[in-house]
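> Structures follow.
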Structure P
Amino acid sequence: MDLGLQGRTAAVAAASAGLGLAAARTLAAEGVQVAICGRNADRLAAAAATIDGKVVTIVADVSRPEGAERFVAEAVEQLGQVDILVANAGGPPGGTFASTDLAGYEEALRLNLLSTVALCQAAVPAMQERKWGRVVAITSVGVRQPIGRLIASSTARAGATAFLKVLAQEVAGDGVTVNSVQPGMHATDRLAHLGADLDTLAEQIPVGFIGDPDDFGALVAFLCAEQAKFITGSAIPIEGGVVGGLQ
């Protein structure tokens with residue numbers, strides 16, 4: 001299927017590894033010119049080497065508003081404009097109610113809520129002016145089925161989901177769609193950092209295996225497609241059947 005994205009431009013945050021990188025690779029394969037950011041220049045260069053097509057690397061920390069704003073500004077400077085924004089950031093440390101202090105919540109809010117707000121504030125107004133744009137935020141299945149051992153992450157990402165829903169309604173008439181994708185367990189460094197045993201985790205997933213980041217990236221790209229222009233305000237779980245609720 002031709003997604004109608006040839007020649008478009010995208011800013012993909014926190015894309016030096018994991019699901020952000022998978023999204024950037026898929027968009028580039030569709031003919032999108034991609035800018036990626038991360039905190040480490042060497043990791044960014046290694047990531048860029050895995051992407052076919054035009055890719056720009058920008059060292060930026062989107063967990064701080066000035067970093068998010070600079071990432072979008074530099075992407076516009078190098079690409080001409082940003083048609084697609086993939087809002088993404090790393091996850092905060094794991095923790096429970098008993099083990100997470102107030103500072104842990106504050107950091108999670110900066111990382112997983114305020115970064116999304118700042119990226120959208122920097123990128124969306126120009127999309128509205130051009131009457132075309134796509135925002136896809138990478139959140140977590142913890143929004144839909146909160147994960148106790150990731151209490152700060154679940155809390156912050158729930159706030160981001162509410163922000164994105166309201167934003168979607170406000171900009172829909174300007175040709176800009178806003179959606180989020182809620183990953184479950186995928187084969188990324190994040191699981192390794194949390195000390196997860198992949199075989200044990202796979203047994204807990206109804207489909208019987210850990211998610212493939214490239215499959216995840218394909219859905220992100222579809223949400224940016226011309227054919228997805230009627231999809232907005234959606235929060236889509238990608239989790240192999242783990243979530244048991246109806247919504």
Structure Q
Amino acid sequence: MVRAVLFDLFETLITESETRRTGVSSLAADLGCERETFRPRWKAVRPAVMIGRVSFRQALSDVTAKLGSRADEATLQRMCEERIHATGEALTQVEPQILLMLDCLRKRDLRLGVVSNCFEEDVASWPRSSLASHFDCTVFSFEVGLAKPNPEIYLEATRRLGVDVSETWFVGDGAHGELPGAEQAGLRAFRALWFLKRWPHYQEVPCSTSSIASVDEFVSLVEQTLEPHPTVVP
């Protein structure tokens with residue numbers, strides 16, 4: 001039985017396959033740093049930004065300072081705004097098929113939640129997204145101090161929804177080890193392929209988790225699961 005579904009955000013509910021957000025390492029030159037030296041420093045501090053221990057702006061400033069450069073306030077502000085704008089495009093251009101899927105699930109009285117690893121800037125446009133009204137809760141990593149695949153972030157979502165993990169499904173593209181993390185928490189996990197297939201680097205890889213090719217396929221699976229079994233009269 002399923003009573004709730006948790007969704008990953010990026011490449012599951014929205015896609016950046018069209019906008020192709022600029023990687024942070026490409027900002028090195030504008031910050032007065034060599035990309036080769038900037039990249040490992042950024043990679044080391046990124047997890048702290050993801051769980052809200054340090055802001056994106058402060059992290060950029062700290063990394064450049066450690067590399068002997070100095071990021072001016074105007075440049076840092078511009079970089080934050082550009083990240084908000086880039087992710088905002090995807091959040092405010094939700095594809096109709098996604099909204100139809102969510103409508104179908106809600107009509108089935110399922111509780112819906114979002115569990116996403118993200119910076120504060122990445123979801124600054126969430127309140128303006130058509131997705132927002134479809135969900136009963138959001139668990140963003142920077143807000144709760146937890147990130148996938150930590151099982152606790154999924155459990156926090158189930159607590160907010162008031163459902164048991166055994167009756168909760170998780171759907172995601174599989175980044176950050178999120179699918180094994182969901183399974184470790186006790187959820188049933190599915191790999192969403194509908195946006196992944198648009199990326200030129202997409203390849204079919206062996207996966208122990210069930211894969212779902214389309215939103216229609218996922219809705220059908222839910223409906224089959226909820227379909228009442230006929231009573232067998234002896």
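> If we compute Cα Rg over 2.2 N^0.38 Å for structures P, Q, which one ends up with the highest value?
Max of Cα Rg over 2.2 N^0.38 Å: Q.
> For the read-out mean count of other Cβ atoms within 10 Å over residues 84-91, a value of 25.6 was computed from one structure; give its label from P, Q.
Numbers: P: 25.6; Q: 19.2.
Label of the originating structure: P.
> When relative contact order in percent (Cα under 8 Å, 6 or more apart) is computed for each of P, Q, which one produces 20?
P
> Comparing P, Q, where is Cα Rg over 2.2 N^0.38 Å, for residues 68-155 alone highest?
Q
> Using mean count of other Cβ atoms within 10 Å over residues 28-35, single out the structure from P, Q with the greatest value.
Checked P, Q; max of mean count of other Cβ atoms within 10 Å over residues 28-35 sits with P.
Read the figures in this text as sums done on the coordinates, not as results from a lab. Small disclaimer: the values here were computed from a predicted structure and weren't measured. Cβ atoms are built from the backbone, for glycine too; each structure is taken alone.
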